[in-house]
Structure P
Amino acid sequence: MSVNESDARLKDAVLRELRQCVNAAKIGVAVDHAVVTLTGWVDTETEKVAAQEATHRAVGVLDVANDIYVKAPFRLGSSDSDLAEAVRRALREKLPGSAEHIHSTVYDARVTLEGMVDFPCEREDAERAVLRLAFVRGLDNKITVRAKRRSAMSAGRICLRDVDTAELGEKIVQAARRMRERDVGTLVVIDDSQRPVGILTDRDVVTRVVAVDRGPTATTVGDVMTSAPKTVSEDTPIEVALARMRAGGFRRILVVDRDEKLVGILTLDDVLALLCEEFSEVGSLLQHQTPHHGARV
């Protein structure tokens, strides 16, 4: 195989990886002797990094030159008030349950966050949300945490860790057979680093493959999965996880560790089952401790 043919195949492989995590239509890919140059633009620094990591996942890539431009979330040269609006949008998206308790001040593109939240993870999430915005020159995080101790009930403690997974390049027919064998309706799609990149449901198979007459032996999981699944860290308090599920209108959320690797899956049914179990134990305890006034002897 000539160098040109090898580079052409490598370019196709890189584009397949990019389509799983970003809008590949905005990104240009050039390959020269297995060295990949990325150009174009994305909306956030997070997307730029995701594109870079996706490119490295393509087998055969030696080096990556990341020349992707991060587009400002507001007009170039706009005022601090425009940045303040972008900060507010980012906080509401990342922390739908507590964003209104956080206040920001923007001066010369430097952001100061103040307010009070219930848990340390909310303080950290607010900081990450702001730092991902383009043209933020600095951040002073003065948010205080109300809770004096960590919640005993965290997402990592009660999530289901025996998770059925699928790979991006796996054929739909194989994934569907696993669903049938395991009697599940959802598979978490992971990359080579065990990081979740999507979710495949039985509904996806029906509506995106069967209903449109796509061949299940030719279609891959990556072609029809729902990308960019919502996640929470394993030390996230269950109250925060539930707030994010409620804000997003979904019944399940993936749980990851500090390296963003899959730990488990938390569903609303799991939370309700645990609460029912604990309330039942409390009821039994009260029943045993309550004095019984029987008949006089």
Structure Q
Amino acid sequence: MAYVKGTVINQIPYQPGICATYVDGEQQSLVHILISSAVPGTLVRLADYVNHLTAPALVVRVEVADHVQVILRDEWQPSSMLGTPSWSVHYTIGANAHVTIQQYQRWPTTLSGIIRTTIACKSDSATEYYGVMRGGASMEYDMQLLLEERASSAHVSLVIIVNGDQKAMITSMQRHTNAHTASTFLVRGLVKDQAYISCIGTVHLAEPASAANAAQKSAFLLDGVGARAFAKPILEALNNEVSCTHGSAVGSLDEEQMTYCRLRGMHEHEARTLLTRSFLTELCADQVTQSVISDQLQKLFS
């Protein structure tokens, strides 16, 4: 593969303490973003550093230094390009860093693609991830949580919305290789019309991962005669001194709740929107993410 250039990105808005370099090619672009310092609560938008790139495959490495507290927002939107676009982001979270990741992506309904997210956590770091994904004819979502150092934690809350004849395939890995680590992977999905969604999630607790705590749960709401969902949790525990829970659920809206809403004067679409929003946001503590979910549902049910 022939890369044509590599240089320091100097884009507005400029943010002190952040350095980004990139290599832009015809088929793949590589971006490295180093966050060496930041005022606690600083918002970094990844799109500011990648939107000028045109390759169908983007590989982004985000490195957060030790003790940094930052919010990373990923709102990259693919264009209608040839081939199968892919978006891969590898986050390295430094020791004692506290990071919130917000990933919101809506793909064109006719476009298929791959989204890969890896979060590698160093000692005593804490990462919270909130994601909302919608669209794409056939999408693959891969999430890797790497708890490599002692007392690191990563907690994921992911919402996926599919409708029409769209397909979404989710795979996840929570890999604990050190002691006193913690992770959660919570995914909720809305499956409308004839859409299909699957989730295969693995929790791996290595032998050195004593006192590790891992949880995994998926729940999918079916809203359509042809809507389908498949879930398969996998547990690999090589240490007996760990705590791990996993589970999955598939169902439709509760008819009693729908009747309750109708008796209080709600129209059908209002009741469905309200109950669906409640289901999708129940486990999400991030207010920005809740607003994104509400906005997507409003467009879907309008």
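No value in this document is a laboratory result; all are computed from the given coordinates. Values in this document were obtained by computation on a predicted structure and should not be read as measured data. Cβ atoms are built from the backbone, for glycine too; each structure is taken alone.
List of remarks:
- Identity of the structure behind 1.00 (criterion: FRET efficiency 1/(1 + (r/R0)^6) of positions 94 and 198 (r between Cβ atoms, R0 = 41 Å, to 0.05), calculated), options P, Q: P
- Which of P, Q yields 17.1 [mean count of other Cβ atoms within 10 Å over residues 190-197, calculated]: P
- Answer label among P, Q for the case where relative contact order in percent (Cα under 8 Å, 6 or more apart), calculated from the coordinates, equals 13: P
- Read-out semi-axes √(5λ) of the Cα gyration tensor in Å, computed value 32, 25, 18, structure in P, Q: Q
- Label whose coordinates, when FRET efficiency 1/(1 + (r/R0)^6) of positions 142 and 166 (r between Cβ atoms, R0 = 35 Å, to 0.05) is calculated, return 0.20 (choices P, Q): P
- In this comparison of P, Q, the computed figure 16.2 for mean count of other Cβ atoms within 10 Å over residues 182-189 is attributed to P.
- Among P, Q, structure where helix-only ellipticity at 222 nm (-39500 (n - 2.57) for each DSSP H run of 4 or more, over all residues; to 500) as derived comes to -4000: Q
- Which of P, Q yields 3.6 [distance in nm of label points 7 Å out along Cα→Cβ at positions 54 and 110, calculated]: P
- Distance in nm of label points 7 Å out along Cα→Cβ at positions 22 and 38 from the coordinates reads 1.8; which among P, Q: Q
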